[in-house]
1. Out of 1, 2, which structure matches 26.4, 96 when Rg and Dmax of the Cα atoms in Å is calculated?
2. Distance in nm of label points 7 Å out along Cα→Cβ at positions 60 and 100 computed as 4.6: which structure among 1, 2?
3. If helix-only ellipticity at 222 nm (-39500 (n - 2.57) for each DSSP H run of 4 or more, over all residues; to 500) comes out at -10000 when worked out from the coordinates, which of 1, 2 was used?
4. Identify which of structures 1, 2 gives the largest calculated value of mean count of other Cβ atoms within 10 Å over residues 164-171.
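Each reported figure results from applying straightforward, stated rules to the coordinates on display, with no laboratory input. Bear in mind that the values here come from a model prediction, so they are computed numbers and not experimental data. Cβ atoms are built from the backbone, for glycine too; each structure is taken alone.
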Structure 1
């Protein structure tokens with residue numbers, strides 16, 4: 001059975017985006033399309049892709065905010081027709097998995113994207129991260145892009161790890177309780193809410209002055225998820 005990888009293609013030029021997305025679909029990819037950074041961030045956190053493919057120049061700026069948001073969490077590939085050595089170096093420094101010179105043969109592009117996904121799959125099990133936050137299992141701490149860290153209790157660590165592993169998807173309160181506390185949850189228990197409150201306090205320090213840093217959002221009738229600060233409950 002052929003695996004159909006899910007990617008997010010970000011390109012501000014409608015014609016180029018349509019042609020590119022169709023060629024990728026013909027080669028077995030499931031493709032979501034976004035026209036700028038803001039839409040890409042929204043789509044990615046609603047339906048996290050396996051890989052982000054973004055043009056270097058976008059309507060609301062360059063692709064660097066996407067690299068800062070997603071590099072480390074999933075492979076990010078960028079490219080364009082005028083990729084100078086300086087821009088290529090900057091993209092790799094921010095975590096790009098590959099940089100393409102566009103336009104490119106569709107089959108070669110597909111092979112490069114598959115290769116980026118395979119590389120990430122081999123390294124992804126070594127740590128847990130999402131949106132610039134990374135968990136250090138040895139120090140039992142959460143670390144942001146600026147290398148600031150917050151130490152966690154074991155219950156906090158286990159709860160945050162579960163939320164990060166689900167990458168923007170809602171996790172039911174009962175599952176969070178079972179993971180963090182090691183047993184079934186009493187329906188009247190507020191332990192998960194108290195735990196999330198403590199995590200939000202610690203993330204607030206790490207997220208200071210960063211509008212798009214991940215925060216823990218409540219999901220009505222379900223539980224909690226890690227989401228962008230703009231779209232969710234501020235930590």
Structure 2
């Protein structure tokens with residue numbers, strides 16, 4: 001496991017925005033009294049959504065809010081790679097999957113695009129808009145190669161379609177996530193190959209069963 005450290009340059013302070021604090025307290029309320037420390041991952045995530053990353057002053061603020069030792073919050077922030085420990089781009093955090101299925105389908109070409117367009121990995125681009133890194137499997141292997149940009153998955157990428165995505169993000173747009181080739185979910189390229197006949201699941205082929213006429217319960221008048 002790689003060693004994850006806080007950024008060398010840190011802001012002087014951190015302050016929860018009202019919306020972030022409201023969301024954090026609502027999340028804390030999901031846990032029984034005295035168990036608010038269990039909300040630490042969620043609260044750190046709200047901090048990251050506010051700032052784009054998790055700073056040392058933010059870690060201290062989270063510890064104070066949850067009544068935890070600072071070292072415990074630091075342990076969580078440095079353990080989970082979902083938390084960015086240094087500033088990221090203002091427009092896009094690009095995470096390119098480099099695990100075997102994506103590598104076999106061309107992820108290295110996507111990384112070359114990142115190097116040309118953004119610069120070295122794990123650094124903010126010169127214009128401050130982008131930050132990219134190589135990550136391990138994100139569970140979209142059937143649609144490889146793929147990249148997560150901010151909170152969305154972009155799949156079935158080529159260097160050309162990936163470059164177009166970066167252009168859109170640079171222009172302040174938010175491209176539609178999903179497959180670049182219009183794949184339905186994780187279906188095969190070209191469309192689903194099984195259960196393509198609606199009669200297989202719409203009940204039209206179900207065997208019709210004849211229900212015998214059951215004796216009717218006599219009415220009150222007939223009983224009289």
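1. Working: 1: 18.6, 59; 2: 26.4, 96.
Of the options listed, only 2 reproduces it.
2. Details: 1: 2.3; 2: 4.6.
Among 1, 2, the structure yielding 4.6 for distance in nm of label points 7 Å out along Cα→Cβ at positions 60 and 100 is 2.
3. Numbers: 1: -12500; 2: -10000.
The read-out was computed on structure 2.
4. Numbers: 1: 18.5; 2: 16.0.
Max of mean count of other Cβ atoms within 10 Å over residues 164-171: 1.
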